[in-house]
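*Asks:* Scrolling down, you'll hit the structures one after another.
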Structure P
């Protein structure tokens, strides 16, 4: 029986939440199988990581992010999530908060969903 669009969305949102928790914890062992071998991440500063360098960055990262359920488009075995995210970190003893707009692409291969690409762009914090 084929997955419904709702089933796919929940699977990918679950993947995103597990990714977020693993990144915030610096848990490379949990994160690694969630990323495809050809994974690429483009950071807001233009830095580009492949899977190996993304995992190395996570291993040394100490910050947090808020749970989110971004807009999602589903095309068969490909899901594209897009929307704002907030990241918090302490850099050189100073607490920082950054707003980014992210696009994440996940693909299902062999019945398993993995992230294949992520791209972030800086954005101003929302008006209060």
Structure Q
């Protein structure tokens, strides 16, 4: 899959789903979280890129700019599996569906089903749940 093709098709799909775009980052605020996806070009090879997806929990941080550096929970879609754009987009949507509310994140934590990349302040919040 070519990066240009991916960006065009992600932009179309995200726009249809109500996401806003800035550069190569899309975001959408829903309920108590913000969903974020961006395409990151490899620093070693412009033909390689990464699809980063994540969640910002607004209860914990609603003041910083929306970027992958400010995510509370995140993961990466492996584009090297030669996925079609539809499969990439459905993988993103499926991931979002697991963590698109604070309640779902709390449940995933209790079931030990969170992705391995969890920011310290979210982890501390979850650890203090009764």
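Values quoted throughout were computed directly from the atomic coordinates according to the rules given, and no laboratory measurement underlies them. All values reported here derive from a predicted model rather than from experimental measurement. Cβ atoms are built from the backbone, for glycine too; each structure is taken alone.
*Asks:* One of P, Q was used to compute helix-only ellipticity at 222 nm (-39500 (n - 2.57) for each DSSP H run of 4 or more, over all residues; to 500), and the answer was -11000. Which one was it?
*Replies:* The structure behind it is Q.
*Asks:* A further question follows. Looking at structures P, Q, which one was semi-axes √(5λ) of the Cα gyration tensor in Å, for residues 37-76 alone calculated from, given that it came out as 21, 17, 11?
*Replies:* Value 21, 17, 11 for semi-axes √(5λ) of the Cα gyration tensor in Å, for residues 37-76 alone corresponds to P out of P, Q.
*Asks:* Here FRET efficiency 1/(1 + (r/R0)^6) of positions 29 and 101 (r between Cβ atoms, R0 = 35 Å, to 0.05) was calculated and came to 1.00; which of the structures P, Q was it taken from?
*Replies:* Q
*Asks:* Identify the structure, out of P, Q, from whose coordinates FRET efficiency 1/(1 + (r/R0)^6) of positions 69 and 85 (r between Cβ atoms, R0 = 30 Å, to 0.05) was calculated to give 0.70.
*Replies:* Answer for the origin of the read-out: Q.
*Asks:* OK, next. State the single structure among P, Q that was used to calculate distance in nm of label points 7 Å out along Cα→Cβ at positions 21 and 53, giving 1.8.
*Replies:* Answer for the origin of the read-out: Q.
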